[in-house]
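Taken together, the values in this text are just the output of simple stated rules run on the coordinates, not laboratory data. Quick caveat, the model's predicted, so the values are computed rather than measured. Cβ atoms are built from the backbone, for glycine too; each structure is taken alone.
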Structure P
Amino acid sequence: MPETIRDNPFEDHAHQYDQWFDEHRKSYQLELNAVRELLPAQGRGIEVGAGTGRFIGPLGITSGIEPVAAMRAIAAKRGLELQQGSAENLPLESGKYDYLIFVTTLCFVDSVPQALQEAHRVLREDGILIIGMIDSTSSMGKEYKESKGDSTFYKEANFYSIDEMVEMLHITGFNHFQFRQTLLPERKANTPSIIDGYGSGAFVVIRSHKSSSDSSRCILLGSTLNSCSVADQPDAKIKT
């Protein structure tokens, strides 16, 4: 990610972006809770692309990176001091963090593989990477893609499927995948609003572990994650 997100609408419309969370409080809370379910209970963590602090604050994460000054200013009003930096060139020492999170950030970066490589670099051995994202194959993801030309914020965004993201993670050196999904379509009464796996919910959280180059055991064919050992896939329900 460059020092500012490409052709950055977030600088000029930061308050509009931040207001979304108040106007869509139920969806925001579901996304927050889905991330929280896979968040480590302890350890040194950091959010990259922390925005206005809507996730880093409630999740109790004490460090954050955000390239946009206007977004950092809003976060500062919440008592959060975010560091300037980009996902593809993190101003951080190698191997210093137990976990790192991206929440609806990777769709805005210029190079997802480079952002993942940087995350891999700053994590400790067996550190945890958590990604919260809109699944491009969901009905919401398809709507976002079709209408992004009219969107203030998503005009330049690139949306990915979960299979595509898992493949990039695997190639970068991450394994042991776990998933949570929410914003489920046509959810019946008295059924969970956050469930394991992916393929139904619009918002999906992926948890993976940094691995050594020879420890990953997932088998990838094309762009689809076809199989993982039980150790790599402890609780996920894979879409096939």
Structure Q
Amino acid sequence: MNLIIIQSRNGSTRLPFKSVLSLSGYPTLLHILNRLKKLETNNKIIVATSINNEDDIIEDICQLNNTCCFRGHPTNVLSRFQFLSKKYNPEYITRITGDCPLINPDIILQLLEKINKTNVDYATNTIKRTYPHGFDVEIFKASIINKVKKPTLDDKEHVTPFIYNSNKFKIFSQEEDIDNSSYRVTLDTKYDYFFINKLIKKTFLKTNNFFETLNSEDIVNLILSDNQLMDMHNIAKIKSKFSY
């Protein structure tokens, strides 16, 4: 079984309550859930959030949408993953963050196939970036999550640095033929929000589906087809202060 853990919180200082922001009428978290629920039945989805009061609404959204929710330590995200690994004893764990409303479930299937065929410990599309930011997927063998004995602050916050910063594990990096890493569909600032909200509305006009699965090419084509959307995307990139 593949345990998909969505780490989500409302305590972001750059964009508070991002998990419940309305994107074309639906909260961010629901966009993620509806896209991931397209996966086959051998995947269990759990939202892992904190015990902080501001995250009560995350649990409410999960209950209303028949999704398991686990609440744990506010800052030690790794401990949430370790608890869930022990409780459900999955073969693999997939880590998804709550700032990826346009997450593509096909990437999970591709990485699962790779990790099964090659027996690597960790598979991701984030080491050498070729996918748009916001398509981030990490999959690793559940058996290694409890091997970290003295986690660093980075491990506690980001869960997997102890894997990819080590030479102890077999790692696979998935890359696309075309480098689309200069595009951004992650939700971290209000400018990302303005841009992604318009992008989803444009998607609905083309597909009649707010939760349509989009690949990298779809994202790029949508942006390039609309000058206003392109301007909003470029502003979001600048305001992110991320080096592209």
Given -8000 for helix-only ellipticity at 222 nm (-39500 (n - 2.57) for each DSSP H run of 4 or more, over all residues; to 500), calculated: source structure among P, Q: P
Test item: FRET efficiency 1/(1 + (r/R0)^6) of positions 95 and 111 (r between Cβ atoms, R0 = 25 Å, to 0.05) calculated as 0.70, pick one of P, Q: P
When distance in nm of label points 7 Å out along Cα→Cβ at positions 15 and 183 is computed for each of P, Q, the largest belongs to: P
Mean count of other Cβ atoms within 10 Å over residues 23-30 derived as 13.0 - corresponding label from P, Q: P
